[in-house]
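Following are the structures in question.
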Structure P
């Protein structure tokens with residue numbers, strides 16, 4: 001794998017104390033992810049993948065071990081320091097979209113730029129460009145309840161991209177979408193990856209994971225398997241088929 005190491009996790013563990021019982025959510029995980037990779041993180045319920053995702057996204061810290069993100073050890077940062085790293089380094093795409101219902105698409109996308117200190121004019125300029133890049137230039141003034149599920153997820157993707165993050169962390173991004181719309185969203189993630197972005201996709205769906213170039217499988221708080229995907233699925237042929245049937249890409 002060429003390119004620098006973007007994520008370096010060294011022997012991390014995460015334990016939770018519930019009454020007298022200690023829950024070992026992660027036992028000993030070591031993992032490197034290079035800049036520009038497209039990685040699927042998979043595992044059954046209780047495997048530790050959600051805990052690892054939270055640590056990768058700087059939403060949680062390990063009980064033991066080191067997490068080095070883009071050359072910075074974030075393992076022992078304060079909550080405020082972690083919030084700053086999240087805003088600068090990580091773009092999140094969630095299954096439930098996590099959009100503010102009373103805000104327009106433009107306002108939702110621009111939100112991270114408020115915390116980054118951009119002026120209103122610059123926020124609107126960057127948010128407009130981000131929405132146009134995901135095919136929603138004509139929906140900027142619409143609120144979430146005026147958008148389809150696919151359009152809401154596109155708004156979430158645009159918001160994730162707004163700060164030019166090191167990583168796009170997509171947590172079950174197609175979980176609430178129908179098959180056709182899921183294909184469109186995976187096509188969008190493929191396009192983003194082709195621009196050089198690093199993507200970590202958390203999913204329980206084998207069909208979705210096969211779009212990634214590398215698959216990491218977890219079980220019982222450990223990495224069970226980590227291998228290059230020998231049969232990468234591409235959305236492009238299916239997009240062409242949908243378009244031939246009259247699919248409106250921007251209305252999905």
Structure Q
């Protein structure tokens with residue numbers, strides 16, 4: 001079984017739905033009904049939660065195992081969330097003639113794109129399928145802090161209810177501007193490991209790309225509680241652009 005198939009089985013134990021995040025998305029979206037697109041949805045926890053409040057949700061993820069887990073949950077709930085396997089760079093191709101009031105891409109997903117050129121394309125494509133006055137929500141780790149302070153790991157995630165431990169390690173390679181992201185999943189007396197390169201997009205870079213894509217109003221927070229963003233100290237970078 002591949003690493004992401006293994007992750008998909010335990011995804012909801014590693015990354016349970018945060019009510020603070022749900023509230024942030026709802027407050028940003030405004031009162032339902034609104035058309036919402038969840039990009040890099042994982043197993044769709046946030047999509048299913050948004051639907052409960054009356055939002056009309058489409059969810060996409062590049063990983064087949066994640067979408068299969070979402071399908072199981074949606075079937076069990078009788079959900080009408082529309083879901084499909086698609087990557088972040090396939091918005092215009094896979095969502096032809098659709099328009100959304102809100103697009104959100106959270107969970108540090110954006111940096112899985114290969115370089116800033118791909119991130120720039122995603123932002124332009126997202127803008128093109130947003131309705132008039134539509135909003136884009138992005139959340140990443142704050143890579144200004146990671147790089148300036150040479151942060152080597154993220155907090156370990158432990159879920160004692162299933163005996164799960166999820167370790168995350170960072171190694172910044174300045175010559176290629178990549179963060180090597182190593183993960184170790186320990187559960188059921190089994191260990192699965194993986195390492196992938198991430199594109200550590202910084203605050204000033206993404207703001208420039210957002211403006212280039214046509215976003216004119218951009219707010220940056222240090223978390224879903226709307227704390228003030230601090231390049232040197234904020235753990236997260238949460239952006240709302242319209």
Structure R
């Protein structure tokens with residue numbers, strides 16, 4: 001990516017103005033004491049974009065108690081993911097009646113419903129994540145696995161696609177490599193899930209755009225300054 005990448009913020013803002021309700025899901029994290037002083041870069045991007053819009057709900061995924069996917073899609077007794085028996089019977093948590101996930105039933109304190117409730121009330125969703133060890137970070141991966149029942153309802157079960165009219169996007173921040181690869185892959189994942197991906201809402205940022213595989217400590221140290229400069233973001237005081 002090059003310095004022209006800052007234009008992605010302006011383009012994203014203009015696109016999102018056309019929606020009634022947009023859901024931002026930030027998926028990066030820091031240790032709580034460090035996060036008080038250093039907000040993850042992908043979260044900063046989400047907050048900057050949201051500050052320029054009046055139709056955004058932002059949820060920080062690492063703050064929620066979300067259990068891992070149970071893998072009910074591949075049980076010995078068959079694919080049981082998203083079946084009607086897995087319905088979350090709680091009008092407050094599941095007003096749409098769409099939420100069907102066994103992990104939500106098996107764990108009373110599971111908070112995936114806080115995301116699905118907002119999702120089904122939105123016409124656009126943007127995921128914000130970071131690259132860790134060559135792939136999207138753990139909080140994003142856990143979340144997207146837990147949403148598998150949405151796809152499973154209409155692919156093998158033959159029901160309606162309940163997210164076909166929800167536009168999706170994915171913004172990911174990497175240090176020096178693979179962010180572009182991860183971004184392309186997640187476009188394909190969201191398309192498979194049944195969202196309506198908008199290619200202009202899928203973009204990434206990498207600090208080392210010249211030395212693609214630079215693993216030097218100096219490169220990591222310079223990451224934040226490059227980030228702020230590229231996106232013309234004023235450094236937050238508590239950082």
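Below are the figures for this structure:
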{"read-out": "Which entry (P, Q, R) yields the derived value 3.4 for distance in nm of label points 7 Å out along Cα→Cβ at positions 85 and 181", "value": "P"}
{"read-out": "Which of P, Q, R leads on relative contact order in percent (Cα under 8 Å, 6 or more apart), largest value", "value": "P"}
{"read-out": "Read-out mean count of other Cβ atoms within 10 Å over residues 125-132, computed value 19.5, structure in P, Q, R", "value": "P"}
{"read-out": "For distance in nm of label points 7 Å out along Cα→Cβ at positions 45 and 77 computed as 1.2, the structure of P, Q, R it came from", "value": "Q"}
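No value in this document is a laboratory result; all are computed from the given coordinates. In this text the structure is predicted, and so the values were computed from the model without any measurement. Cβ atoms are built from the backbone, for glycine too; each structure is taken alone.
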